[in-house]
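What follows are several structures.
Read the figures in this text as sums done on the coordinates, not as results from a lab. Values in this document were obtained by computation on a predicted structure and should not be read as measured data. Cβ atoms are built from the backbone, for glycine too; each structure is taken alone.
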Structure I
């Protein structure tokens, strides 16, 4: 099965090629465990919505990554975050309405690459959206145009696409794409 990306234009974000990912709880649990256990220091993450972008760098490896009652928890010690990626039922004392549970749960997961005006790839990431279509989180993957400290590199470092290539291979069954290495710059936005 070949995954064909769809192209969308999002106001304030630009042109994206979207590669859909199965939003099943087990797939997302495995993906986020892989990312935060093995690559926690190589990417930034947070919501990316109109009017707010959080580009958070993990302070350390997580002390705990767990899944309970549909919620993934990534715990860094002094702080943590939760994502509803599976079936949430509430508690015996406080069960949740099925409609609310459906709104909370990840309904759409996708890999994306942002395209420059010339059609070359300029940034790469992963996004999750809940059942209401609201963004839950964006993972901003390493860019060949910027260092880990977000300093612009004089020449692209294509080795920084290794995580993107590995995730595409493991989760989408896609190999490296020359399009990812065709740009001379990234139009960040």
Structure II
């Protein structure tokens, strides 16, 4: 028994050193090598406000592209999903409300053309990106409200398409904050 206890304590000590010191140090070094040195990507607006491009922002005005819904109210301090299953009546009611709201603000879009990322929250509740289709279905509303041609807005969207990492890891996506800031700067 003494031998097993000593082996267990030694393994615990090795794991503590590895996971609390070595692993943490490796992750920290990788973060320092990455873009923004592990800090979030800050974007300044014309009025001097700063926003983090890697966190979802709430956009609900019709003149902006809408973000993906957030189960946590876009609060980065408490990220997380709703933890409700796809058959949960409360979840289904939330999704239906989002569909109804989207359809009311985008009457030219067929219900079957509404992408799921515009009516369902992400796992973290803080996803800053939407799908290309999620941006495209909003173009008519934004062009009409801002008095712009749909082609001009579509061109702006195409400039903001982020390709997959290394060309194949993940989907193509559009960062909503960056797109909306450039939309405001569009003449």
One of I, II was used to calculate Cα Rg over 2.2 N^0.38 Å, giving 1.05; which? I
With distance in nm of label points 7 Å out along Cα→Cβ at positions 16 and 168 derived as 4.4, matching label from I, II: II
The value -3000 for helix-only ellipticity at 222 nm (-39500 (n - 2.57) for each DSSP H run of 4 or more, over all residues; to 500), derived from one of I, II, belongs to structure I
Consider the structures I, II: one of them gives 15.1 for mean count of other Cβ atoms within 10 Å over residues 128-135 as calculated from the coordinates. Say which. I
